[in-house]
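Asks: Listed below are the structures to be examined.
None of the figures in this text is laboratory data; all of them are computed from the coordinates on show. In this text the structure is predicted, and so the values were computed from the model without any measurement. Cβ atoms are built from the backbone, for glycine too; each structure is taken alone.
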Structure 1
Amino acid sequence: MPKFVEMDEYVTLQSQLEETGGPVVLINRFSVAPEEADLLQKAWAADAQVMRRQPGFISAQLHRGIGGSGEFLNYAVWESVADFKRAFFHPEFRAGLKDYPPSTVASPHLFAKVAVPGVCVA
């Protein structure tokens, strides 16, 4: 099971799960010993299959640091906070957490797109 560490020292994932609205983007940083990277990818792929079947799931993408890095970044889009919360506490997803390698540290956090004039839209 991954060790969960908050990405934001001021706002916890648990407090974010009490919010409403959407869409939201889950950013989850995974740190793992490089020799366990294949095990992390296998566990993440299984979890992604569970999440894909949940209401409100839009998309997901896993990224890995280059050069043999053990750093991974998961970017997943959900229709709403409520949809993500339901999926995050789904028994099938929770059961799969045991399959992550022992060195795994996960830092999930929810985000909303921000409009920056002349650069990007919300």
Structure 2
Amino acid sequence: MSLQAYSKARRATESPRDTEYRLFAEITRRMMDVDGKPLHDPSVIDAIHRNKRLWSTLLADCSKDGNGLPEATRAAIISLAIWVDRHSSGVMRGHEQIIDLIEVNRTIMEGLAQRTVAA
């Protein structure tokens, strides 16, 4: 089975929560891989940029009227997304640590994993 066929089959059977977990895991792993590298390294810039894009997407989704999450959850995600954006800029300036971004993502992943088990 080709990699493309496998990816297509996985997307067809994957729940939205599984997709979110997989994306967080992939991006978090990339940030872990670049932790400690020089900030000007393209892999560091890419990892932080991808994480910012993920959180920006979550912010946009939680800002929509049709979002089914509870208001408090939506507000918390929006607040975290704003923090991630600011902290990421601090990391790129050398004023903050990437490990903080990694830890936030891990916490979100733990919550997604618990919800999957409960469902």
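Asks: Of structures 1, 2, which gives -27500 when helix-only ellipticity at 222 nm (-39500 (n - 2.57) for each DSSP H run of 4 or more, over all residues; to 500) is computed from the coordinates? Provide the component values of the computation, followed by the final result.
Replies: Details: 1: -7500; 2: -27500.
Source structure: 2.
Asks: Still on this model: If you rank structures 1, 2 by distance in nm of label points 7 Å out along Cα→Cβ at positions 23 and 103, which sits at the top with the largest value? Can you show the working numbers first?
Replies: Details: 1: 3.5; 2: 2.5.
Comparing 1, 2 by distance in nm of label points 7 Å out along Cα→Cβ at positions 23 and 103, the maximum is at 1.
Asks: Right, next: Say we calculate relative contact order in percent (Cα under 8 Å, 6 or more apart) for every structure; which of 1, 2 gives the highest result?
Replies: Result for relative contact order in percent (Cα under 8 Å, 6 or more apart) over 1, 2: largest is 1.
Asks: Could you figure out which one of 1, 2 the value 3.3 for mean projected area of the Cα convex hull in nm², for residues 71-110 alone was computed from? Mind showing how you got there, number by number?
Replies: Details: 1: 3.3; 2: 2.7.
It was calculated from structure 1.
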